[in-house]
Structure P
Amino acid sequence: MLIFACETSCDETSLCLMKGSKIIKHLIFSQEIHNKFGGIVPELASRAHLEKLQEMAQIIFNTSDIHPEEIDVFAATCGPGLIGSLLVGSTFMKSLSISYNKPFVPVNHLEGHILSTSFNNEILFPHLVLLLTGGHTQVYMMKDTKNIELLGESVDDAIGEAFDKTAKLLGLQYPGGLEIEKISKDGDEKYFDLPKPMINEKNFNFSFSGIKTHVSLLVKKNILNRKFVSNLAASFQKTITDIIIKKLLSGLDILNQREVHIKSISIVGGVSNNMYIKNRLENIFDKKEIKLYYPIKEMMSDNAAMIAWACIKNYREDKNDIFFKPQARMKVNEKL
């Protein structure tokens, strides 16, 4: 099955041609226009998608020797995300599906991330998925590729959002995750004792906004020189990672008491690019003989390859729905 997929849930414009388990062509355009604002401006994101999609589609078909008539299914992210951005991407792919009289399949962005590690790994069930993005921090249990249960999530800021907001407070550039990871290498991660909200609660829920508030108070009381910023960034990164590890370990204990024994965990989403978090997690879970899986590099951040793969994994003929309306707050397992 030849899939042409589109991802425009936030500030990445991405298109992918995928056949079976082979990526034929995959393009991702990251919008730099938001950098000067320190965060995503929804209206600007929608306009940028509109400006790039046709140009990117032309490049894909010109360089892949594939004509749109050969496509079996057109797919697009239809939620969750910024509603304007979702409308641009889904409308673009719907128009192509109508033009070439082929099915249009709406795809859940979260399921794209969750299923991404099955592209390059043999997943054994039950399986745990830790989703770390700019908009979500969630833990899911997969009984199979179609039965996905939300076990816990952030009650306030998502982890990527916490990184971005903290970076802005420290005078660093957007996107903040990469900047904090870079400058943390020069800092003392034990210099500041930051709060760890909800860390002792026996569940998979997270809270990050209190850490950001504490960082804000420290910034107001100190001079933002490089030493201060690197020490605070390193302490922030360590605190965030401590919370993730503790919550996963306590959650796994709860599952073990229910006779649910997890042997592997997928770490997915843009924040899974953070090498500090990755190394800390691997060090802990290697000792517990729990395997950690990651997507291929180009499937970590928001991308169309994971959308194409999710479409292939869960494709049904009755999912063809040209009239499906994008939903900004779509949940996993929500009927598509």
Structure Q
Amino acid sequence: MKSRLKWMLASVVLAALPAAAQTQALVDAARKEGTLTFYTTIAEKDLPVIVQPFEKKYGIKVNVWRAGTDKVLQRTIQEARANRNDADVIHYGSPEMEALAREKILKAVDDPVQKDLMPGAVPAHKQWAATILSVWVQAYNTNAVKKADLPKTWEDLLDPKWKGKLGIEAKDDDWFASVVQLMGGEPKGLDFFRKLADTNGISVRKGHTLLNNMVVSGEVPLALTVYNYMPAQAKEKGAPIDWFVIEPAIARSNAVGVAAKAKHPNAALLFYEYLLGPEGQKAMTSIDYVPTNTKIESPLKGVKIISTDPARSLDESEKWSKLFEEIIAKKK
């Protein structure tokens, strides 16, 4: 609990309070701040489901600035270097959060809620913590593809029946690297993708939402990489789409961090705890996000999932991006 006290108004008396009283002290301090600024890549349509329960419970306004990964990363770094410090809480991909940690933009947090998270969710430096897993699944148009014909292994995709029917998102080199490793590493995995691209082709689309919509329309009968909640949400609305997994499913974690120079540090810490705790995690699973809190049931319960290593993804990004471009993207 001592680490939480650093975020609150210093008080010798406060340190002697029981845990519940310390939590209330944090809430009180956060309410006095009254607001926080949240930088994120979470889909705009999903933000109210996640943010509004926090605002309603605590009476704290969450000012959201949302953009794509590259823009959030760029803006956060530029503002920190200019000592603007507008962001209080940042949430997006774990590799990008690791980049912010290396830039010393994030604050190390040692919080009780972390004990409930899955292994690997919190790096040793504790400057970010994984909130959800963006799990890549395979989606198909139910009018164009029969369930009985779905591939069970990656090698099954080499069947000529998939020629001209496959799609992939343009920036999923992290997924690409993980599948290559699962197939026995280089060069076996790379040879598989070269053969797949040469024989059956893979249509490259920019944006997971776009790719998911193209499956719905039937333009892409089978997508190799969409996030699990996308086809699930579309299916619930009656769209001719469903999903499956060539196990193990590959996941890329998204994470939350508190800015080292947050203008609203108490509200920021309270929001951090909310996103990782039961209330925030349940809000996320209500829209089919996969939680990292082990006390919350996952919408992908029973599916074997492996997560990419954020540090490796960051350090080897250029290598895998280049290979992805050479083998797949240029053969669209």
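No lab work stands behind these numbers, since they all come straight from the coordinates. Please read all numbers here as calculations on a predicted model, not as lab measurements. Cβ atoms are built from the backbone, for glycine too; each structure is taken alone.
From P, Q, which structure was FRET efficiency 1/(1 + (r/R0)^6) of positions 79 and 135 (r between Cβ atoms, R0 = 35 Å, to 0.05) = 1.00 calculated on? All intermediate terms of the calculation are to be shown ahead of the outcome.
Numbers: P: 1.00; Q: 0.65.
Derived from P, not from the others.
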For 2.4 (distance in nm of label points 7 Å out along Cα→Cβ at positions 223 and 247, calculated) the corresponding structure among P, Q: Q
Out of P, Q, choose the structure whose coordinates give Cα Rg over 2.2 N^0.38 Å equal to 1.01 when calculated. P
